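Trainee: Structures follow.
What follows draws every value from the coordinates through simple rules; no lab data is involved. Keep in mind that this is a model prediction, so the values were computed, not measured. Cβ atoms are built from the backbone, for glycine too; each structure is taken alone.
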Structure I
Amino acid sequence: MVTCIDVAVAGGGPAGAFTARELACAGLSVLLIDPATRRPRLEGLGERVAQLLIAKGLGNALGAASDPLPRHVTWAGLTGTANGERLVRRHVFDEALRRAAIEAGAQTRQARLGRILSSDEQQGVVLKLTTGEEIRARLLIDARGRQTSTAQRLKGPQTLAIAGLATQAAGAAGTHVEATPEGWLWVAEDPGFGRWLQISVGADDLVGAGQAALRERMARFLSQDQLAGRFSDLVFQDPLIARSAGLVLAAPRLKLPVIPVGDAAVAIDPLSGHGLFWALSSALSAVPSVLTVLENVEKGSHLATRFYRDRVVETFWRQARTGRDFYRLETGLSGNPFWAERVSWPDDEPSHPTVFETSLHKRVVVESNRLVERDVLVTPQDPGGVAYVAGIPVGDLKPFFPSSALAQPPPGAPSPALKAAFGWLESRGLLHGSLSRTKQQQTKTRETA
């Protein structure tokens with residue numbers, strides 16, 4: 001017997017479960033495939049994630065997280081408390097998101113994706129699960145994280161994260177990040193869970209294999225002179241957990257009927273602190289792609305491919321350069337192999353390029369949870385581009401640009417939305433009739449495809 005559905009989601013971590021939930025809420029038949037094997041561990045959760053969950057009606061999932069806690073930083077010669085983060089018990093958090101997907105109408109299978117038997121953009125996929133069951137789906141969301149293997153992946157210096165729960169009781173609730181010659185460490189103190197410590201070292205900096213090798217590497221890291229014996233008495237419960245943690249662009253190109261999300265698309269370096277936010281935001285980006293493709297495969301495929309390139313591939317390069325800049329702050333350690341490798345990759349390009357002139361571009365954006373092509377205005381103040389101003393498409397405002405052949409002044413009594421849009425255009429020197437000479441110098445608007 002073959003189960004037929006709209007969308008299969010392989011992987012039940014945050015990216016997969018959240019995608020399944022959103023697609024089920026959109027009225028699609030969804031099957032979430034996940035072995036549901038999670039080891040207890042702590043992870044940082046930022047306020048952007050908390051606000052996103054609340055906005056999506058998933059505030060209950062925050063029951064797995066603490067209130068915002070202080071984060072102490074020892075990095076680049078700075079010591080002190082900067083920003084803050086919540087501590088989330090990932091095994092509890094992931095289960096809460098899976099329950100939310102089921103409550104929204106998603107089916108589940110406690111299994112792994114064994115093989116993709118067939119894959120065709122028009123016909124969809126046929127999957128074989130490790131239980132032997134076959135699934136036919138119009139689209140597959142690949143949320144298997146770093147397990148996903150592609151021949152075209154791009155990656156920077158690879159990191160090995162080794163973490164464990166100490167037998168000693170936790171101290172005051174909070175987190176601590178510290179740079180050392182051999183890498184960096186993150187300590188999380190959660191009185192209700194325990195003291196969790198994670199080190200990040202070069203992926204090739206492990207001698208041997210198995211738990212003995214992990215314990216030796218953890219002990220060697222914690223014995224560094226810089227740490228002054230602060231962790232010399234730590235004893236860890238079995239087992240230590242090791243995972244690859246470097247930045248990876250797992251899927252540089254979208255190849256339907258498979259849509260990667262989360263780490264299966266771009267695996268984020270934990271130093272960024274954006275792992276959970278990327279998991280959920282990439283899931284949200286996948287939803288309009290799915291809905292658009294299912295309505296019209298040929299047209300939707302073209303739009304989804306461009307949208308994926310703009311969102312996913314650009315995220316990889318932005319994260320790569322932002323991470324490089326953060327590693328470069330630690331100038332006192334740059335001569336050590338771990339740091340030397342990371343301060344030179346991927347290049348010397350700025351993480352956020354400066355925009356010097358205003359231009360119009362045709363880009364794929366989300367509108368009413370579907371993908372559409374719209375004019376996007378890029379200005380020195382808005383380098384990421386703006387598609388809508390006060391809810392009005394930028395393309396509808398082109399007649400009011402000074403550079404327009406049909407340039408016209410604003411109407412005498414514009415609607416509130418149009419009035420707000422005109423105010424925004426004037427602030428960018430883009431409103432016909434603007435009296436600011438400085439702004440007029442910025443109004444030569446170039447259009448590109």
Structure II
Amino acid sequence: MPGLIPDSFIEELLGRIDIVEIIERRVPLKKAGREFQARCPFHDEKTPSFTVSPQKQFYHCFGCGAHGSAIGFLMNYEGLEFPDAVEDLARHAGLQVPREGGSKPRPSEGLYTMMDKAADWYRAQLKDSTEAIEYLKGRGLSGEISAYFGVGFAPAGWDNLIKQFGTDEKRLALLRRAGMLSQGKSGEYDKFRHRIMFPIHDRRGRVIGFGGRALGDDGPKYMNSPETELFHKGRELYGLYLARKSQSRMDRVLVVEGYMDVVALAQFGFRSTVATLGTATTPDQAELLFRAAEEVVYCFDGDRAGRQAAWRALEATLPKLREGRQARFLFLPEGEDPDSLVREQGEEAFSGMLDRSQPLSEFFFDHFTSEVDMGAIDGRAKLVGLARPLLDRIPEGVFRNMMYDRLEALAQHRLEGRNRQPASAAGKPAVAGKPAQQRT
């Protein structure tokens with residue numbers, strides 16, 4: 001378990017940095033007396049109500065109530081965890097973050113450097129590969145959008161990467177730790193071969209892994225980096241860093257299944273698009289999505305497999321549905337994917353499909369009512385038995401109350417033992433305070 005960051009260091013760090021400088025690098029500020037003002041990056045507004053106090057080293061929005069220190073601002077604006085926000089500010093201040101007992105060494109900078117070099121090398125190989133360039137053109141991707149996402153190419157051959165970077169045992173060890181090598185009977189070889197390469201970034205923009213799309217028939221169509229000390233696929237989302245970088249605030253984030261869909265949709269202006277990394281949506285990913293935007297639209301195939309994936313996403317999302325958060329589901333026609341739909345029907349038509357996507361509440365109850373006989377008492381009783389355990393996962397509040405109201409209406413029965421929280425209390429927004437250190 002990583003060691004805790006001492007409170008004394010947090011106080012020292014906040015005393016060494018200037019919150020105005022930190023925020024102004026991300027949000028345009030204007031001097032207003034002794035303070036600075038801007039339109040709030042956390043909600044839509046026409047008149048500036050977001051203030052930053054250099055004396056108090058504090059920000060506050062009189063519109064939505066968001067407030068806190070520079071650490072809290074980075075957590076909310078960049079979607080960073082507490083330790084990562086501290087690391088960012090410490091690096092800006094030229095400080096080394098200390099750790100209390102139980103510390104586990106953090107990944108060395110040499111490992112991040114190796115991943116960056118590999119990403120640069122893959123990009124260089126793409127420029128020299130007519131085959132890879134023609135494939136990307138055939139998928140309708142421009143050179144500009146491919147460069148923006150850092151798309152590259154791993155050439156065919158067993159040891160191209162090893163020859164380039166594994167020139168001594170120390171570098172070979174870095175490649176192993178980064179998950180870039182595989183082990184066979186005849187020794188080690190490059191994990192990614194003859195593939196279009198998509199670098200995966202963490203929330204700080206560092207390359208932590210890769211996704212590779214095969215150009216031939218050798219191996220699986222898509223391949224991700226294995227789990228490493230840098231890369232945990234259940235905690236990351238492809239494209240999230242670039243989506244947040246492209247706009248200060250996202251009203252909606254679209255979740256698709258593949259790297260190519262993310263890149264293609266971004267080319268058509270849908271920059272708030274991310275992809276899960278070859279796994280069912282996890283609670284960690286759901287929390288990341290809601291930190292980025294208040295509305296999440298999951299986009300899946302309309303077939304049985306797609307609906308099963310959507311249901312797993314719903315299960316991961318339910319515990320994250322605090323006040324103001326919404327989730328919707330868009331099921332695609334058979335044989336279509338987001339890339340093909342937006343090319344065939346255009347941006348406006350695809351935007352309309354997103355606007356008309358199915359709310360989580362409808363998907364939830366449609367799923368269960370289709371499995372039981374709603375015309376019989378037995379079927380409605382079974383509905384309650386199926387739905388109630390999942391509804392209990394939703395945080396206390398108006399949405400949970402209304403979901404229970406809907407269940408009672410469908411079951412034609414008032415549920416015993418239901419905790420009915422008054423709507424006025426349930427709808428009261430939580431007041432943000434000093435960001436609590438996440439001691440995990």
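Trainee: Ranked by FRET efficiency 1/(1 + (r/R0)^6) of positions 277 and 357 (r between Cβ atoms, R0 = 35 Å, to 0.05), which of I, II sits at the highest value?
Mentor: Checked I, II; max of FRET efficiency 1/(1 + (r/R0)^6) of positions 277 and 357 (r between Cβ atoms, R0 = 35 Å, to 0.05) sits with II.
Trainee: Figure out for me which of the structures I, II the number -8000 belongs to, where helix-only ellipticity at 222 nm (-39500 (n - 2.57) for each DSSP H run of 4 or more, over all residues; to 500) was derived from the coordinates. Before the final figure, lay out the partial values.
Mentor: Numbers: I: -8000; II: -12500.
Label of the source structure: I.
Trainee: Continuing with this model, one more query. Name the one structure among I, II that semi-axes √(5λ) of the Cα gyration tensor in Å of 41, 31, 20 was derived from. Let's see the in-between values first.
Mentor: On the way: I: 41, 31, 20; II: 37, 32, 22.
Considering all the candidates, the number was obtained from I.
Trainee: State the single structure among I, II that was used to calculate distance in nm of label points 7 Å out along Cα→Cβ at positions 197 and 293, giving 4.5. Spell out each step's value before the answer.
Mentor: Working: I: 4.5; II: 3.0.
Answer for the origin of the read-out: I.
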